[in-house]
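Have a look at these structures, which come just after this line.
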Structure 1
Amino acid sequence: MSLKQKIDRITDILRRDDGISGAMHYTEQTSWVLFLKFLDDYESGKEDDAVLSGKHYQQILDKEHRWSNWACPKNDDDKLDIIKVRTGDDLTKYVNEELFPYLKSFANAAVTGAGADPKSFAYKIGAIFQYLDNKVASGHTLREVLDIIDTLNFQSNDEMFELSQVYEGLLQNMGDAGGYAGEFYTPRPVVRAMVKVLDPQPLDKIYDGAAGSCGFLVDAFEYNKPEPFKKRTGRDLTSEEYDFQRIDAYWGFEKTSLAYVMGMMNMILHGIESPNLYRGNTLTQDIRAFEEKNRYNIILANPPFGGKEKSQIQQNFPIQSNATELLFMQHFMKTLKSGGKAAIVIPEGVLFQTNSAFKQVKQELLENFNLHTILSLPSGVFLPYSGVKTNVLFFERSGGTSDVWYYECESEQKLTKNKPITDDHLKEFVELYSSREITERSWTVSASKLAEDYDLSAKNPSKQKDAEHLPPSDILMQIRTKEKLVAGLLDEIESLLAEK
């Protein structure tokens, strides 16, 4: 049975349980079991390495609560010890009354901000289980799940890679099914394009203040793994770069507890040993207090839009607005290091709205940052979560803007949930990003022209030119065609009414 088949089998088993309702639940419950098996394998590996080095490794969990003792205890022949195996009500009671309270006790080591040690496993355990509970009602169901997950080997690089891909699929399904696709899952082709063009380096500090399931951070980590890095640069990562990637490179905040847990799991399963991920509302931070030493080299984000924040939160920003997208934009502008690069997904409204707050934020962006590129994405990129048209702003903290290069990404077919955006849709954008070539899909506009009204929305001049030069006879034909379509629809409606 392949790894994907095993995870699919677990999903089928959990669907039958009375305590599980929908994709969000079975992904959440699969996640905590996966984590505990991962932790057991990880610590066993650390212990073996220590023995070979003549050192001692102290496991973070006590012996009683380790996977190998309660989940799938083995006898001397390394076979399942049937006598010690818990199942049914006995397993449920142990998990709910002993295991989870023990794991939650590590939450004291997971205090957000000052006092937290994100490099310790105690931090990870507390951070994850502080917001989790066992929802599997039947101990017999849980026993089936444990037996399958026990067959996974987290010490195998190939199996870890495969599992990370399978987990991505679970996150996408959870987002689609729960209506939280934008919160949990930004389409990977969009993420990959943003990461490729920003080209993060191994010693860059990378940040997402609206982390969700941490797709941007994970993809940036994948981009700088030893093999792809060597293929791109022709050299190996240094030991300093390798350690920095696993421990110090990736930072984020996430407001909702479920997305936070999924994000933490996603990073760990992809190989980021110490995710610097904190749970909290990013917008509660006063951006006036940020210092250069606490800023980031690379910012990648798809912040929530359409939300509203209270006046108390708005006090943290020089330009006050209840629109979350404007507050996040100010946050990212302020947290970007000098010389740093950012790519932020924003709704179309941010570009064309010109009321006081929107105008002021865009004025700040044009005058004090180099807003060099705007990628106009086609409608439907975030379906089924949202049909709102979106754009990606690319800017640097390196002086003011001289001109903006626009690229209009188009799709021959309408994007839907079953026909999503692909890497091919964005291939040309990635290829032209550095050269800023002018094509039928790309053009430049001077900052002075944009500053006339601060409407930054994409207006493709080649399309406007075509429309202006249509012969009068063609325009008349288009009008008549539309009139015929409308008349036909009215006739159908009239017929239906007559039948009634």
Structure 2
Amino acid sequence: MTEYVGPSPDARTAEAWLVFGTRLRQWRRRAGLTQAQVGARVGYDHTAISKLEHGTRKTPLPLARRLDDLLTAGGDLLGACEAAEAEGPGSVPEDGHSARRPTTGARTGPLPGEPAGGDLLSMLPPDVVLPARLPTYGLVCPLHGRDGCAVPALADTVALHSAFCELGPAAVARPPLDADTVHALTALLAVCLRADEERAWPGATAVVERTLHAMLRWMALPAAPYQRQLAPLAAEYAQSAGCLRLLRGRSATAMAWLDRSLVWADLAGHVGTEVAALSDMSTLARLEGDAPSALSYGGAVRQAAVGRDWAAAMSDVYLARGHAVRGDVRQALGHIDRSRAQLDRVGERDEGEAPWLSVASVRLRVESGAAGALRDLAVTTGERRLALRAVEASRAALELLPPGMRSARALLLVRMADAHACAHDPQAAIAIARPVLDTAEVTASALLGHELRGLLGRLAVARAGRAENDDFTRRLAAVVR
């Protein structure tokens, strides 16, 4: 008869800290706060709060007490921390995964539910054409880099994707992850991103997230090499999912995927993906009116890629946007000037670290961000000169925009229109924005909808009084409200 042996001390310790993390996440959500907001209030980075919630970092009792007070948990968090401490000094790894990580592919962190299944071919655009080779659309093959490689045919890609996603949550075998599968998954992500940018394709999110959940299962296989093999591509997928959700106004889901992207980008050592995720996090915080978090993420961009001029330029422009929301003219203008000054030192070599810069250059991103910051400053200060500078920055960004980027073009046109409205020129604003309203598929909760709501508010204040202007304003109100 085999004697039953209970869980080891390490396992009990890991379980206790996982319980604490789960309770912390529940209390944070109940308080309506993001990880970044909680971190800012207790003096920790958002990544530290994420690790506490995942149960992968022990929480000091003084910090638990502060968290309990902040989230009005009534002693629940403090008690859970004391219980975990009482389990003893068992190990809790600092690698982003619980020591109790199951072999069933269970998720760590508040990730979205898995999309319904279905045939991939039916989920893709009807006229889909796969790229013949990688790199493409700012994505490089994790195996072959910028040297390039061939992409399987569409039928083969569909079959490879199906086999990749069929790995069940109870699987313990280690099927081979061949190069063709990696090529197929990379090409599919490029197709999704291009289709969403060019035609606002709603199926992009479903395909990306379905693939992501399969990646979570693969990376959870016991003692498998898939974590490092898949980490670069998984980080790209998670950042793309976060960006797609952000564009559609799904803030909580966007932040969950972006947080996961940071974990995988760090594992892969890919600073380009890490910068992209932090940039999206800064945007998300700003859209939620959380200027301190927007500034924190903007500053983290520079820290993630120390010594890279392209990252410094991006960091400064996101810092400019955060300061602009607060109406800090001197700080915002200073960061705009610094971001532009960095541009002369940015060259083609930077695309090796951040391949997505080949789709939308640093200069385009800086001018687009400068336009937004200057427009926000004009809104908070009422200064017409700042609004006119926003018009010029918008024009510069539009001139840099590659053909086919319809969503980005619509966003920049609305931003320019809003800058004209801030400059007390409603006629010019309406002339620029009308074609966007006529042709774009506008969702009130999307990023474009956010820009249009601002324009509506400015036009309502302008009170142009002309019948055609009132008609446009009514149409705009019907779309965004």
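Here FRET efficiency 1/(1 + (r/R0)^6) of positions 67 and 283 (r between Cβ atoms, R0 = 35 Å, to 0.05) was derived from just one of the structures 1, 2, and that gives 0.35; the source is 1.
Computing distance in nm of label points 7 Å out along Cα→Cβ at positions 395 and 427 across structures 1, 2 gives 1.7 for structure 2. Given a value of 53, 32, 24 for Cα extents along the principal axes in Å, for residues 131-274 alone, point me to the structure among 1, 2 it was derived from. Attributed to the structure labelled 1. Just checking, which of 1, 2 has the largest value of Cα Rg over 2.2 N^0.38 Å? Looking at the calculated values, the largest one is 1.
Name the one structure among 1, 2 that helix-only ellipticity at 222 nm (-39500 (n - 2.57) for each DSSP H run of 4 or more, over all residues; to 500) of -14500 was derived from. Source structure: 1.
Read-outs throughout are calculated quantities, based only on the coordinates presented, and are distinct from any laboratory measurement. Because the structure is a prediction, the values reported are computed rather than measured. Cβ atoms are built from the backbone, for glycine too; each structure is taken alone.
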